[in-house]
Structure P
Amino acid sequence: MASRKRLTPAESRTAALEAARVLLIETGPQSVTLKAVAGRIGKTHANLLHHFGSASGLQKALAEHLAHTVCETIADAVRATRAGIGSPREVVDLTFDAFDREGAGALASWMLLSGNEDALDPVVESIHDLVDELRPEEAGHDKAGRMHRVTLTLVLLALGDALLGRQLANSLGLERSAARDTAESLLTANLATEEA
C-alpha cells in the first residue's frame, strides 16, 4: 500500500488555492467554500480553517493568488510587446481572459455583493505594483498618468466584459470581440504615443 506524501504547510496552502481556482472556474464563486476546497484536496475543513481562518480569508487569498499569477503573465506580455515580439492584442486578451475565463470578474462581483470588499485589496495592489514596475524610469508625470488611465480603462473594460459583455454585445448587434477590439485600439494608440 502506497503512502501519501505529506505536504508542507506551504504546499497545502498552494494546493487549496489551486483547487479553489478550479472550483471558481467550473462552478462559480459561490462554490468556493472551505468544505468544497477541503473535499477537492483530501483535507479537513479544520485544516483549511487553520490556513485561511474563514471562507472570507480563503476568498481573499484566492484573489491575491489570481492577481499575482495574472499580473506576472501580463507583465511578461507587456515586456514582449515593448521588445517587438508580442502585440497589444496579447496583453488585451490576457487581461480579458483573467477576468472572464479565469473567473476574476465573477470573484470580484461575488466579493462586492457579499460585503467582502477588502478581499479585493490584493487585486488592486497587484495591478498598481504592475503599473509601477512597467512604467519606464524616464517617464514623466504625463506618461505615468497616461499609463494609469490606460490601465484603469483596460481593467474596467475587461471586468465589465466578463460580467455583461456577451449579452450587451449581442443586444447591440456587435461582435463578441468588440470590447477587446476597443481595448486593443486604446493600448496601440498609447504605445504609439509612448514611442513618440
Structure Q
Amino acid sequence: MPCPAPTRGSQNRLTSNGCSSGGNIAHHVAVRYGSGCGLDIGPVRIAGCVLLCPYFGGEERMASEASSPRDVLMSLALFDQMWRLALPVGATRDHPAANPFGPESAPLGGVAFPPVLVADAEQDLLRDRTADYVARLRAMGKPVELVVFEGQGHGFFVYEPWGAAADELVRVVRRFVHGGAPATT
C-alpha cells in the first residue's frame, strides 16, 4: 500500500539520533542528507540531529583518552578493540567512519547540517573528542549545542535509565526536538 502524499502544512520531519556508535551513525546520516549525496527520504526531511555520548575515534589521542583509567568497564582498550572489529582490515582510527575530521574524511564546511544537539558526559573518556567535534562544527558556523552531564560516564542513561541525569537528558532532548534550535556560538 503506498504512503499517503503529504498535505500542505504537514510536519514531515524527523530527528536523526543515536547513542555512542549510534551517535556516530546519526552524524553520518546528517552529513549524507546535508550533502545531498543519495539519501532520498522525501517527503520527510531531517530537522535535527541528536548525538548522545557519540563514539568517534582518531589516531591522535586526546588528553581524556590518554589519561583514562584502565580498570573501568568502558576503557580505551575496549574502545580500541571495538574500532578494530568495526573498521576495514588495515584501517586506522582516522578512517572516515571513525574520525569525521580525519585526513581522508570529506570536508564538512559545505554540508547543510540540521541543528545538532550533542549530549556528553563529564567522565566519558571520549569527552575531549566530543568537545573537539562540537568546537569544529561551531567554527564552521554549524548550529550545534553541547550539554555536558556532570559526574556521568559514557552511556550513563543506559546504566541508570531511571536516574536524575537520565531524566534531565530526556528533558534536554525533548526541549531540543520540540522547543527550538540550538545556538551557534
Margin query: Using Kirkwood radius over Cα pairs in Å for the comparison, can you identify which of P, Q gives the largest number?
Written below: P
Item checked: If Rg and Dmax of the Cα atoms in Å, for residues 114-169 alone is computed and equals 12.0, 36, the structure in P, Q -> Q
Next item on the list: Identify the structure, out of P, Q, from whose coordinates P(r) over Cα pairs in 5 Å bins from 0, in percent, for residues 74-121 alone was calculated to give 5, 22, 19, 15, 14, 12, 8, 4, 1.
Entry: P
Checklist line | If distance in nm of label points 7 Å out along Cα→Cβ at positions 34 and 98 is computed and equals 2.9, the structure in P, Q | finding: P
Margin query: Quick check: -10000 is what I get for helix-only ellipticity at 222 nm (-39500 (n - 2.57) for each DSSP H run of 4 or more, over all residues; to 500), calculated from one of P, Q. Which structure matches?
Written below: Q
Item checked: Structure (P, Q) behind the derived value 1.7 of distance in nm of label points 7 Å out along Cα→Cβ at positions 26 and 146 -> Q
Next item on the list: For structures P, Q, calculate distance in nm of label points 7 Å out along Cα→Cβ at positions 58 and 82 and state which one comes out highest.
Entry: P
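Read the figures in this text as sums done on the coordinates, not as results from a lab. Quantities reported herein were computed from a predicted structural model and do not represent experimental measurements. Cβ atoms are built from the backbone, for glycine too; each structure is taken alone.
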